[in-house]
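Below you'll find the structures, each written out as structure tokens.
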Structure 1
């Protein structure tokens, strides 16, 4: 099992990062700016010093940097929850950096008791607000929201529960969930950069670009070729009348079933495919990251052979996540540069195997802050009907973030592709 990485907040390092962050946003992130909606900063600052869990959508790999920039703008420092595996990147240096900036780890989808205890501690003590992305995965969809995990509401109620024990019948201090929306926009025309990526994908798949074809039809051709390739790889023969949405959904489920059969793990029923991914990923993690300190040399060799085999399943599971929100019509609904870039990011990860998709151009990240939800006021409901109350709060977070994503469109002038 992956070991827990606690926060090791370093005020001098955080101050240094805040000082240099504008330069990093300009030169490290190719001129990315954060633009809060009117009233967003004031609304957030009105809850300064209050216990709160901040819940932004998670559409982009740079969301953590955007939240750190928002921390600088708002004048508050936060703690952050991050997926455990990212702490091992760059031979552990990434983890050292994250921990000293106030991050701590969670094994996604698992009963990570140490992480849960830390979340309860951070929220109940209230020294800093906590940032947690309730989608659980990077959606790579700038305009829409994936279904949220219930963990944000559950963890916050546990903190309220801790305060209730301390209060011993007295009035509870408020503990808030603050929904937040992030929307990435390209203020300048990036069509030439999009075409460069299209050409790279076509070359990798052996597709000859048709002169004069629209970028949409080029993307459709790439998607069709990719889908045919994966269907063949996984031994699938789709029905002749199956549309693209059906084929993608069947492919995802086929991959999950194939992995579960090889791991001899029974998949839960009546749950979303993303939850199935987490069940299987946690099983692989348990084997790959099993502690070896008490193993003999022979046991270590056998374990490494098994772990090497299982690591191959990460690619299968990442593939499912990569296509979890793809559906035919996403571009037809609104053929903006941003939506097109969303799809290209996914295809780059799948076809070109890039962990960091290409930068397309300078960006403005529109940001809005929702109406905080006081979970202390819902504590009586939680005690009498836990699942229903958690579901209701989760729906409220979802509805607020979705609404803000739509409203943020008024602060941009979208560039439509031909």
Structure 2
């Protein structure tokens, strides 16, 4: 045991440890996600579109675009990235505003948060707003680093801007995404060192606002009151939660086998999106579910490690914000599937079906990997690795003997 601990310690002391952990967990979660989207959506896709592969092929297209974006984001110079943040935020907010235009925005499952693209593809601008908001706050706090001891420099204009973006998302009736935006906002205030009394005031205001949003929707009230006892209304409000728990219970420790889920045959709503973890639990069992959980824990650890080891303020805030956002979203989705939180419709990062979410998640992780390069010794280690690979791939020199 001591030898294993020593090996882990030596591994984490390497300059590229965070970089490699982020790269590895991203690749593994993306691979698991694509496999499970295929499995969880195959029946629904066959019935709806005539092909079991139609949904996973859409996800694969966004995965390829997202990987391309992640590679670019991981290599773009951070000073240049910072110059793009404000235009990115403005465009994201403008696209959210476009969803309210009659004939332009689309309503799906009661949420008016989609824009049509082409060939049946749709775009969810609020997903892009999450990343834009995190980067904008990180850039703001990095420029105000010397003044963050004064609460007003922490609160303004950050809270009004984040609040306005969150309010737009609430008006789209997408309370789940709004909760994530408000949660990452609170997380960034905490990272910036906002005094406790101000934090309590912000939390109280958010709590009252969320209660008001829930109270104005009978569907949300029903779900909130039902989540502690879904059996009270098994055919309506508690239907999804009950069948999610049935899937997890059926899987046991080893699972029924990949592709063997019964709940995905129409019993479990949103099996390939919000409740994909239930299908993972049914097909891959507790073991497969724990693998997913451990990968998210390792990813969160690596993100925190980047934020605490860097010397650059922007990197510290950006890495913290991206990590807080992805981990909070994962925790809410997992808690929702396990019956620990109300069902509010939030995808599991990198795993659930959803092109906009997957694309933004991958780009965000590309930026986080870029941030990992700022750790002490990381760039030097990367350059040394590239030099070594070039030498190994170079053709051997042929020595020609000269004539005497």
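Throughout, read-outs are computed from the coordinates displayed, never taken from laboratory work. Bear in mind that the values here come from a model prediction, so they are computed numbers and not experimental data. Cβ atoms are built from the backbone, for glycine too; each structure is taken alone.
Just a few scattered comments:
- Comparison of 1, 2 by mean projected area of the Cα convex hull in nm² - largest value held by: 2
- Answer label among 1, 2 for the case where mean count of other Cβ atoms within 10 Å over residues 41-48, calculated from the coordinates, equals 14.8: 1
- Distance in nm of label points 7 Å out along Cα→Cβ at positions 145 and 177 - structure with the largest value, from 1, 2: 2
- Read-out FRET efficiency 1/(1 + (r/R0)^6) of positions 65 and 337 (r between Cβ atoms, R0 = 30 Å, to 0.05), computed value 0.90, structure in 1, 2: 1
- Parent structure of the calculated result -16000, given that helix-only ellipticity at 222 nm (-39500 (n - 2.57) for each DSSP H run of 4 or more, over all residues; to 500) is the read-out and 1, 2 the choices: 1
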